Structure I
């Protein structure tokens, strides 16, 4: 069990601080504070099993769902994405944006984001390493998907990279990875 709070850094202008887990009958939620530099933020993605909500503390955040116009939030604004709704967000201002939020239920979001951020930082900050990304995409595909990655790459290249990574022993560092949550419907 981790000791809260603790911060992860993707090496590309985004910091997330996990502040704790709130338990409840519906599965609870993981509480997260975040900071991002101008332009930083995750690509289009989806949490199949978790609702996600953020409140802008300071700065300006842009956010978008596929096929929709970009929207913008300022300090005090709250944006919530239900499970299964693809989205992205980014710092749309000229200074640091600070937000607070949660994912519910927590599932493996803490492990997944921690592993992605660590791989991004090890790989120079722009994107995670190929074998790490393939492992996380295959193992946790029932929970998360990076929609910014082209469909052909997600369906053909990623499984090949996963298999190659397994043969080459690239996944050993994930020996203690949590089990994935049930497959999406």
Structure II
């Protein structure tokens, strides 16, 4: 298989590839594999993302009585990722600047410090076996992840057809620690 050379071409490739996947069926398997992780069970403060059309619905990992505090992101001004407490069906949501569902900051205060997070589920379009990712091009997570604790686990939950051997990377790209696919969980080289 021939792969694209640059990030815009990768984004196009990933969108086309993702369009042919049964995301509903994959979400069930992917969320089950995520919940089976010992690191997920141990995490007390978890940032998930609220899926756009075509994305894995990681918010289905939420459970009311698991002892975790859950958070959802918001695209704040100046390309800053803000983190807000999240409870499905209770947290007031609105459409953000990119049409993504996000907590309404006028009704749900922002969490004070991203250093409280134990685990971050990172979205994107395509991911590498080496922990690289290409997102939608805003750089929100690349600026946010360095603000978390060094021991905060960065996890990608993705269908295996969207995981490739390697991707182009820029110096500011923030890698992840673990890939969760329908085939299991795979650690990546140390960041």
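Ranked by FRET efficiency 1/(1 + (r/R0)^6) of positions 94 and 142 (r between Cβ atoms, R0 = 41 Å, to 0.05), structures I, II are topped by II, which has the highest value.
Computing semi-axes √(5λ) of the Cα gyration tensor in Å, for residues 102-149 alone across structures I, II gives 23, 14, 9 for structure II. From which structure (I, II) was mean count of other Cβ atoms within 10 Å over residues 30-37 calculated, if the value obtained is 17.4? Of the structures listed, the value fits II.
Which one of I, II has mean count of other Cβ atoms within 10 Å over residues 70-77, as calculated from the coordinates, equal to 13.8? Value 13.8 for mean count of other Cβ atoms within 10 Å over residues 70-77 corresponds to I out of I, II. One of I, II was used to calculate FRET efficiency 1/(1 + (r/R0)^6) of positions 14 and 158 (r between Cβ atoms, R0 = 25 Å, to 0.05), giving 1.00; which? It traces back to II.
Values in this text are rule-based calculations from the coordinates and carry no lab data. Predicted model only: the values in this text are computed from it and were never measured. Cβ atoms are built from the backbone, for glycine too; each structure is taken alone.
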